[in-house]
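Next up: the structures, one after another.
Rule-based calculations on the coordinates, nothing more; no lab input. The structure presented is a predicted model; accordingly, all values stated were derived computationally and were not measured. Cβ atoms are built from the backbone, for glycine too; each structure is taken alone.
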Structure 1
Amino acid sequence: MNDIVCISPVDGSEVARRRIATDSEVAATLAAAGRAQREWSKVTLAERKARMLSFLSAMQAQNHEVVPELAMQMGRPVRYGGELRSLEERVRALVELSEEALAPLVPVERPGFRRMIKRVPAGIVLVIAPWNYPYLTAVNAIVPALLSGNAVILKHAAQTLLVGERFQSAMNQVGLPKGLFTTLTLDHAAAEKLIASRAVDHVNFTGSVAGGRAIERAAAGTFTTLGLELGGKDPAYVRADADFDFAVEQLVDGAFYNSGQCCCGIERIYVHDEIYDLFVGAFADIASRYELGNPLVEGTTLGPMAAVRFADTVRAHTREALAP
């Protein structure tokens, strides 16, 4: 198959279909990124910061389209407003902290020595972003990479193909060197081939443990640096002296937000036996108020899972838990 297809979890319709980039297109992207990065590395940090704030404005201007579009791609209810509000907080914080983060490290003075660790751009950064928080997780890598003087190639998840195009549209509006930021449509095999080629200097991946292993294998022997944020198992502990109402409310949200599709979602809860029964009752009461339905309807608080296979996994877990 030469296409990547996004199938909506809302109604099973085809949201987007994009052709996988050819080898020659990948090579051209890499060449353009290399040229642009050399130019960008000479731009002052003050100017880079200004461009990233302009990028933020360009992204915010798309929010009225982003919210329903995201609901159709991965099922998050429109009542939560997409991710651009949180994206603004991230971008502004990254810009504000960049000067301190990129300053040289100067060790304690030692007679006869002048010592300093200087931060320099890596070169070309490949960002492989997931579908569950497609804007936030991507911007966490893209903006720091650009602020640091690097070029960025974004490979977004098949389930959120249009998110990559939103990033591209915003970046195209802020006067970056041509080729500095490019969204590429790649399947897993093409992404692994790119990593193994030694053509990129750093890879940032957010996703599954299996995906992280595949990236490690592809990068073996290349000395390409990796940043991997993989899925985890996240427990919560509720002590007898906890703020009871606060704990219940936060843990219900932590378990059910985004239909539970979070790398930091609450997967199991340990409750002190003194308050166990009370906690279970209160938790069930709040959970029962969720409205499962069409994420495009304002009253819906719980949308569909992003793919049938994910829903099947949850059904299997439920059967296992209820089995005698």
Structure 2
Amino acid sequence: MFAVCVVSISSGQIVMSSSSTTESFWTTGAPLPSPRSEIAGAILESKIYIIGGFDESGRSSTTVDVYDPVTDQWTSATPLPLPLDHSATASHDGKLYVVGGGYLNRDDLSNKLFIYDHTSNKWTEGANLPTARGALTANFINGILYAVGGVDKSETLTSTLAYDPRNNTWTEKAPMPTAREHLTSATINGKLYVIGGRTAGMSTNLDANEVYDPANNKWTILQPMLSKRGGLASATAVNETIYVFGGEQPSGTFNNNEKYDPDTNKWTSQEPMPTARHGLAAVAANDGKIYVIGGGREPGGLGSNLNEIFHIR
């Protein structure tokens, strides 16, 4: 039986593992052209967009790199109107929506909603957020963009905001049970699953797993993640399960890959990432694979150009 050998590096240790064709495994894709961390990522028209983040000098970036999983090649799109890090992004109806941004300097947090149209390769602005915020998460459900958590100038947020592209307005929804930032989210069957994060720095990581149902505007607390992690990323796979990757804590970065099954409300550990990192993006493509891109190898450190691909079996 064909086997794949995987080498992973976590907290200075090299871990060897193998998988057969009947098991999930990792491979490597073409590297991100501009190494970055604290990026945002989403899929649009079968291409993966990696947006903003911290560049190699530690400055906020306007760069937008575009990856084609079919050809394993990168191109570039029109840069962001403003340099952003710690923003959130989601796609809908042929457009990308980039929400908020900023974290390290609370005076520079963004209240902007930038909208990218791939047909014109141009950015426009939607209605501003009610207040500036960064280190949040965002996803579309039934044509509505939900932006959740993060930080504003004074506190970590429980805020749930809903943006309707049809009338260009934001409305406040039921607050999340647990205030958190550097969190991640994914959608399944019309519900928003919000996972991990932290309350005030990487020593306050959480294993929280809470789901929002827009149909009744209510949150429900679910089985917590197997580990407490902030600065992580997630993606919904074709098998209607959620995979959660990476993160950071004061002693190092995580290579954790944990799967959540909403049907059973249970978590299981999966084949770890080859390279531990935080501030990364995880995007599920139409080929049934998850592309885990960028991020910093060290806590709070500069970004990488990694493009590691998780093959789900």
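Assuming 0 is helix-only ellipticity at 222 nm (-39500 (n - 2.57) for each DSSP H run of 4 or more, over all residues; to 500) as calculated from a single structure, say which of 1, 2 it is.
2
If relative contact order in percent (Cα under 8 Å, 6 or more apart) is calculated from each of 1, 2, which structure is the one that comes out at 17?
2
Match the computed value 66, 58, 40 of Cα extents along the principal axes in Å to one of the structures 1, 2, and report its label.
Answer by label: 1.
Given that mean count of other Cβ atoms within 10 Å over residues 33-40, derived from a single structure, equals 19.0, which label among 1, 2 identifies that structure?
Attributed to the structure labelled 1.
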